[in-house]
Structure P
Amino acid sequence: MLPLHHTKVPDAASVEAVNQTAGVKLDIDWVPNDIYTDRIRNAIETNSLRMVTSVTQPDYESYGKNAIRSGIFWEIGPYLSSYPNLRNLDKQILNDIAVDGKIYGLYTQRPSSRQGVILRKDWLDKLNEKEPASIDELYHIMKRFTTGDPDGNGANDTIGLADRKDLMYGAFKTLSSYFGTPNNWSVSGGKLVPEFMSPEYMDTMNFMKKLYNEGVVNPDFAVTSKQIQRYMFISGKAGIYIGALTDAPRLLDEMKKLNPKAELTLVNRIKGPKGYGVWSIPRYSSVLLFSKKTIPTEEDLKNVLAFFDRTLDADVANLLAYGQPGKAYVEKSGKAVLKPEMADYKNTEVFPFLPLMINNLNNPNLLPIDEASLTPLTVMADKLVADNENILIVDPAQHLASPTNETRGSELSQFIANATYDYILGHIDGSGFAEAIATWRSRGGDKIIEEYNEAYRSAGAKS
């Protein structure tokens with residue numbers, strides 16, 4: 001079971017190409033990303049999992065590890081050394097995804113932070129504006145995109161920011177970085193404190209509240225899906241998309257189908273009260289878990305692992321990364337030369353397979369891309385993602401565990417998320433948000449704080 005970030009599943013021919021190359025017969029359950037978490041939860045609760053299930057990092061932390069402790073997934077750590085490719089997986093990332101010191105999954109990789117601001121460059125030029133470099137300048141551009149008729153059609157029909165119901169991968173958490181908000185937890189007086197208890201978190205809520213009250217962000221952002229958010233940006237309704245900078249080339253490809261003159265530019269450094277910062281994430285984006293029910297025997301498990309070992313070989317790895325040889329890319333001088341005219345093919349027939357690409361950033365068998373075949377926007381995105389490494393805001397509790405958080409963390413996090421939206425939308429005031437925090441603490445939050453601090457002290461003692 002894999003998440004699908006597009007409206008169309010890959011053609012059967014694309015799946016068959018993987019089957020023929022890897023010598024397998026895949027049966028993939030593509031689930032729309034917006035309902036993927038709910039589908040996994042249901043599958044775990046009813047023990048109706050597929051043989052292999054991809055679980056995103058946030059879901060893995062919030063309930064995946066607890067599901068592992070229920071005994072429904074195979075422990076695979078003891079088998080990895082038997083495979084020529086799997087034995088070379090990154091030990092640190094394996095340690096990051098381990099549960100009680102044991103390895104149950106295979107990981108897909110990602111940079112520490114891909115977050116930034118994607119803007120309509122043609123709108124900036126039309127309004128004689130420059131790229132924003134500070135929070136105030138970012139607000140100014142958002143406002144101008146809302147009121148300045150940037151598309152030149154004479155109608156008041158644009159907004160500054162397209163956002164969605166996602167405090168992490170939507171705009172909120174990246175904006176909070178610019179205000180200097182801690183990344184999930186801060187260290188104050190030698191103790192861990194949740195980010196939403198910080199004044200910077202309140203500053204971010206007030207900023208979003210201002211955008212909402214002034215009509216600068218889509219008014220229904222608190223219930224908007226990622227697909228709708230993308231379409232608002234692609235169709236020219238909004239001029240700014242805050243999220244993964246690496247999404248920009250695909251957004252532009254789709255945008256140019258509707259408006260060939262559209263241009264995008266990117267910004268990763270927005271200066272705030274504390275200077276520059278961007279929140280970082282663990283270096284894995286998802287974990288592949290193996291069901292004991294649908295993989296009933298050790299021999300079956302070994303066969304499944306053999307497939308994933310095979311995906312790290314050059315022929316399969318390059319097929320998953322770039323598509324069929326000669327169609328979307330050609331190999332030249334040891335590099336993959338991409339064909340820009342095959343962008344649509346890559347979007348629909350290649351990108352959906354990325355959740356199968358384990359160890360994708362460190363696989364020595366994967367052809368490097370010939371930079372000359374990349375679009376200028378792709379080169380810019382890669383450069384800014386690399387620069388983010390210099391301004392990371394790290395979660396000090398990233399490698400720590402809280403049993404209560406693993407059992408109740410998802411529910412309690414949603415409670416704070418709801419309160420955050422309620423504050424931004426004006427349903428509650430500062431006192432109401434403080435009451436929400438008090439409720440969070442009484443329902444198990446204090447226990448989470450206690451357990452994380454105990455783990456933090458223990459880790460400090462060991463180091």
Structure Q
Amino acid sequence: MRDEETRYEAVSSRDARFDGAFFFAVATTGIYCRPSCPAVTPKRQNVRFFPTAAAAQGHGFRACRRCRPDAVPGSAEWNVRADVVGRAMRLIGDGVVDREGVPGLAGRLGYSARQVQRQLTAELGAGPVALARAQRAHTARLLLQTTGLPVTEIAFASGFASVRQFNDTIRRIYARTPSALRAESGTGTATGPRTAQAAGVPLRLAHRGPYAAREVFDLLAAEAVPGIEEVVGEPGARTYRRTLRLPYGWGVAAVDEASPGPWLEARIHLADLRDLTTAVQRLRRLFDLDADPYAVAERLAADPGLAPRVAARPGVRSPGAAEPEEFALRTLVGPAEATRLVTAHGTALDTPCGGLTHLFPEPAALTAHPVAGPLAAALADGSVRLDPGADRDAAERALLAVDGVTPAAAAAIRMRALGDPDVAPAGTPDGDAWAPWRSYAVRYLAAVPAE
């Protein structure tokens with residue numbers, strides 16, 4: 001949506017379809033908003049548009065208190081794009097800049113830090129540090145308003161290098177102190193980090209447009225491997241739970257099928273709160289929450305064979321994977337063997353959480369397996385990369401070079417582990433007319449019986 005007049009029309013009509021696709025700021029108030037902000041529409045001459053929240057913040061605008069523009073779904077563009085900007089945005093979302101800095105991000109992309117800075121700034125109006133800072137601020141606001149953690153703990157859990165940097169950033173973006181942000185939510189008296197971690201962090205995982213939760217939860221229930229994941233409850237009111245292996249420790253996430261609004265209710269329990277941003281992004285990829293169902297429907301409904309299915313089930317998603325390497329290995333061995341591998345080689349949780357007892361084995365632990373061994377070795381030595389910033393074409397070529405990985409398996413891994421929205425696995429129609437949403441066409445074909 002490049003034309004500014006078209007963007008202003010979206011703002012005037014408070015069109016939620018474009019939340020996260022762009023942001024607008026009002027020069028006379030110094031505030032930036034999401035397109036669907038319920039406030040009075042500002043005059044056109046006072047409005048400026050930005051591709052990211054970080055760009056708006058970099059120009060001195062503060063986040064709107066009413067529409068909370070930092071809490072919108074991510075742009076679907078980053079899932080579609082395979083270029084360096086799209087890959088960089090996926091890595092920044094996964095917390096790579098916080099953990100490894102800009103040099104680490106650039107190294108993963110195969111570019112120099114200066115090249116990455118230049119490309120992101122030219123297209124998004126903000127460099128990797130600013131983009132990561134905006135993400136940290138959102139994580140901090142979430143912790144301030146949903147937990148009783150002490151402010152100092154929140155500063156470092158959010159990825160800030162110091163409490164002073166944390167305080168300065170919160171004041172600049174939200175025009176309030178951290179204590180004032182907390183007071184607005186009524187979180188109450190601060191508690192220790194252990195109490196907060198035991199209670200878990202409650203989340204609202206926002207999505208745009210309709211969300212066909214039934215199909216997603218049906219798929220997750222059919223695939224669930226005991227010990228690391230489970231789906232409990234009756235259809236329509238189910239909860240998906242799973243363990244997560246994260247950069248600083250482990251986590252247990254729970255996501256509800258039923259929702260009172262345009263979000264999925266979730267809770268995340270973490271051994272180390274620094275993993276919150278990464279855990280949230282992995283859930284977003286698993287549940288495909290940054291998709292644009294309107295663009296998908298417009299394209300797929302143009303096919304007479306798919307149109308009835310699209311109309312019958314709006315908002316069907318193409319789920320990803322919370323643990324890409326795990327998904328790849330499970331694809332090769334199947335569910336029964338995956339269950340055995342969890343018991344034999346997985347990492348046991350110190351305290352089981354219901355039916356969740358283990359983390360899935362790391363690839364290095366499975367290199368001797370007769371089926372998964374070659375792929376496990378390739379994942380362990382880095383010759384196959386499935387992280388959020390991986391080049392999808394290069395990853396598929398590397399997968400196909402591994403003994404035992406068939407074209408169908410490589411396609412499935414590309415679709416789910418790498419989150420590619422445009423994959424048509426073997427056995428489905430060619431579907432060139434469905435591009436760039438062939439992965440969604442596959443899900444529609446699986447989810448809705450032909451009439």
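Readers should treat all values here as calculations from the given coordinates under stated rules, not as data from a laboratory. Bear in mind that the values here come from a model prediction, so they are computed numbers and not experimental data. Cβ atoms are built from the backbone, for glycine too; each structure is taken alone.
In table form, for the structure just shown:
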| item | result |
| --- | --- |
| Winner on relative contact order in percent (Cα under 8 Å, 6 or more apart) once structures P, Q are ranked, highest first | P |
| Source structure (of P, Q) for distance in nm of label points 7 Å out along Cα→Cβ at positions 325 and 405, computed value 1.4 | Q |
| Highest-scoring label, criterion being mean count of other Cβ atoms within 10 Å over residues 93-100, among P, Q | Q |
